[in-house]
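Just so you know, all these numbers are worked out from the coordinates, no wet-lab data involved. Since we're looking at a predicted model, the values are computed, not measured. Cβ atoms are built from the backbone, for glycine too; each structure is taken alone.
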Structure P
């Protein structure tokens, strides 16, 4: 009965309204806070993450390249960490430093921006964590964390990019959104012996910034299967693979006008590995688009990858 109730609860989480935000079309641009599988820790951890994403914008009506097509690259170096309070409460923080680059097909110049991004703070509550033995005497463990977060406008916002958005161009090439935004988050993990499945779901609600621009809300979820290999009880290697779904509504300018080249949805496949050696964890993953429909076909996301290292104490 407990297992059935848990499944019903997870299904309810995934029935949230599917509406998302476009300031990071398909995970690119500003405001991306992908979590994936968290490092294993009992009390707290701190670490560094590197993310690399690519995006093509200003494509033609049929998705073809034109003289104004732009190749954009978004990189971020993030300090992130988490702290458990007792056995049921967890606080997390992500502090990004972004590096943006844009090359227009018909131009000889390359645009670059770098600087502090928007800081994200999240709080989680452990709804449950159960450990049981199956009929075949295997260990069955599952847990659910649910919480909320806030993103504060610490990154620089360039209004001139917004002026381009008024002409139906994507407003992605920013270091920050200039808005205070909110998230609802859930993390579910289920494991039988060393084989497990990790599921993340996040719904992000954006507010209008002082320049009368509001990025659309965003829903994203990913499911990652993993297997833990233990070596001499000192090293744990966890290869993993899964998929991520993202969907987002169009941006809104002046409280009532949709930005045509924004919004959309995508499905991304990912493969990676996590390694734990005593208090040190490191790993990464590679993400490739499987299906996408972004900005009414005028934008196309490329491959992404993530690397991280962390220390638990």
Structure Q
């Protein structure tokens, strides 16, 4: 069975890049990416590039272009982000043989260290600048985060996929139903244009100079959605110390959303359920069974259900207060 990227051969990759006037000095090599196909290469002038081929059928051209326009707006305002390069008549989004793609300058560096106060302060400032610009407008085409509805959809997809045994189905349906009901008790604050997947793998730099990369999941969401993944769990002293540094950096740019801290556990629940559903939905792509072979094992789903039950308890008992 053909999958979304079955026709994206090395020759198609090269031809697509050359179609916009960029000429690789050698064959591009793949970076770690599963939703899309992302490759790095150098051109004959020594410049380093990253090319992203978007998963066919996931986003419309309008949705992708809105991501690009947001990145260019952020870069123009001085926010350090990896923005697409305008090529071929000033466009950032290109098409070749049925694939939508874009080129970005390679962003060197390493992920920040969350036990380094200076790094945390710098991250807070970076996200604060991002949200300062984000508040100037709204997305018209990108998604809007809705935790309860998103979990309901994701769990329905898993239940329809034949991944669970009879007892697992009952347990999974019961726990996700309770999570949905718990999340319905939380009201969403005003939403802003968020990165959407702000974890260490999408932040690169050196010293205290960091850049946000990969806005493929950008959406309208509470501001805390771009912060909570940088905070640890299970150790109140640790997260208070880290939150203090992040919030101080953030408040150099704008007021920190302390009132949204109670949304951290709902957002964690949302990510946990949706992540497993995403893996299951992409299983026909050979990259997924290779990278996540345990998804088809009964033990994985037993553990996932156990973790969701623990999350339900945490959701109903924990309030993140500064």
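Work out the source of 13.9 here, i.e. which of P, Q gives that when mean count of other Cβ atoms within 10 Å over residues 44-51 is computed. The correct label is Q.
Ranked by distance in nm of label points 7 Å out along Cα→Cβ at positions 68 and 252, structures P, Q are topped by Q, which has the highest value.
Looking across P, Q, the calculation of FRET efficiency 1/(1 + (r/R0)^6) of positions 172 and 196 (r between Cβ atoms, R0 = 35 Å, to 0.05) that yields 0.50 traces back to P.
Between P, Q, which one scores greatest on FRET efficiency 1/(1 + (r/R0)^6) of positions 60 and 188 (r between Cβ atoms, R0 = 35 Å, to 0.05)? Comparing P, Q, the top value of FRET efficiency 1/(1 + (r/R0)^6) of positions 60 and 188 (r between Cβ atoms, R0 = 35 Å, to 0.05) belongs to Q.
Quick check: -1500 is what I get for helix-only ellipticity at 222 nm (-39500 (n - 2.57) for each DSSP H run of 4 or more, over all residues; to 500), calculated from one of P, Q. Which structure matches? Source structure: P.
Could you figure out which one of P, Q the value 2.9 for distance in nm of label points 7 Å out along Cα→Cβ at positions 100 and 180 was computed from? So the calculation was done on Q.
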